[in-house]
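The structures considered in this document are given below.
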Structure 1
Amino acid sequence: MNSTVFDAFRCLNLLATGNRAFGIREIGREMGLDPAKVSRLMQTLLALEMVQQDAKRKYSLGMGIHRLSASAIHNSAFYTAVLEMLEETGSHSVSIVVGVLSGKNVVYLIHTRGGKSIARAIGNYASYPVHDSVIGIKLLAAMSDEEIVARLGSHDYQLLKRDIEEARRHQVFGKTFNDTDYRMACIIPGMQAAIALSNIQGDKLDIAKLRDFLISAARKISGAALPQL
């Protein structure tokens, strides 16, 4: 692994998730890097317009990263498939979420909310602990126990073990949060991502139909056929 490239991406991730500008020394402390190395990385990223520097010599994301993001989304078969699925589905009270693992958290790439436009669902990028997300549990279930322990630690793995085992037994994993919010998640075939439904409340909702919808949506996004379990 090229450590310089790896550290550059770590710095960009900090700037992307920090919601504020960072100084060289602060980046170094957060990343565990020597300030001199951080300075060299920032100068390179500055030349590429991936970061920008303010009057206080602090760094934030530059227009180069936004151009790259826009191009990636515009040319992404993944986002195209997700948007087509959302347009076919329309707006309703149940939320549709697509997420990926990031360390001990889940990052939501898509998150629809009742009554909100599809445009507002894109690039949500909110981050939640894996234990608070059916997406997180379902994605962990696709990993080996050793991989999960390496990611979460033995203690957190034991706390989630029952849910992980349940998620491994079913194509669609469902769990109730806060007594009333039932959520379900399904792996998107061929991708390290999962799609979920949340805010499922009330006796009038047909859980079986929602499960079938989730499987169908995952199949549309991946372009692959899912085996029925």
Structure 2
Amino acid sequence: MIRHIHLDHCDSTQDVLKEQLSLNNGENLLISCDHQTSGRGRGDHKWTPMPGSLYMSFTVAPSIVPSFTAIELSVLVADFFDGSKLTLKWPNDIFNHHYKKCAGILIQQSQNQMLAGIGINLFSSVEHFGGVFEQNFECNKKSWCWELAKFINENRFKSIQSLKEKWMEKCHHLGDHVMVVDGNEKVHGYFRGLGDYGEALIENNEGIHKVYNGSLRFFNPDLQELY
């Protein structure tokens, strides 16, 4: 059983979760809020708060192969909104049917527990961000977060192979020319799928490259530029 704490506002649900676990290490806990002011994504990325956004962090058991945890959660989030035609971008982004980002996942380790942070735009008021739904509506964020966390916990994958297959069904850049940037390191080529540990498989003239970290960007080889 997971205990749910819902707040009116906080800086970061991930930070509140860590604070609570420092007092009760080992507890299964879900933190959500109506308003978040300092949400974080991977690396130095920030999560832009909007009226239609869900903010939640919770303790999560790792995937069968732990490095697949963010990938597994992205599939489960997309499945939760079945019918909205959400697609996935390596390693942990979720896009709506207009190919605009509408959700992201952050996995961290703290107090010997794995923590998942999820930000989702149910609807968007910002042009360059997407929403799961087209129209604005009144939403009970506490209820949405609880139902999503419950769905994730009840539908975990028992096979890495079936997880990989489901992820690639939903991946919207499979076979596309991409570039993965990690600091000063850049690898570009065609995205061929996931490796044994969730790494990106990028094929170019030098063969198949296994890329474990970085930000995936779409690459136009004719213009030699990212977009």
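When helix-only ellipticity at 222 nm (-39500 (n - 2.57) for each DSSP H run of 4 or more, over all residues; to 500) is computed across structures 1, 2, the figure -6500 traces back to 2.
Kindly point out which one of 1, 2 the value 1.05 was derived from, the read-out being Cα Rg over 2.2 N^0.38 Å, for residues 58-169 alone. Answer by label: 2. Ranked by distance in nm of label points 7 Å out along Cα→Cβ at positions 82 and 106, structures 1, 2 are topped by 2, which has the highest value. Name the one structure among 1, 2 that semi-axes √(5λ) of the Cα gyration tensor in Å of 35, 22, 16 was derived from. Working through the options, I get structure 1. Out of 1, 2, which one gives 4.9 for distance in nm of label points 7 Å out along Cα→Cβ at positions 26 and 218 as computed from the coordinates? It was calculated from structure 2.
Where a number appears in this text, it was derived from the coordinates with a stated rule and is not lab data. Small disclaimer: the values here were computed from a predicted structure and weren't measured. Cβ atoms are built from the backbone, for glycine too; each structure is taken alone.
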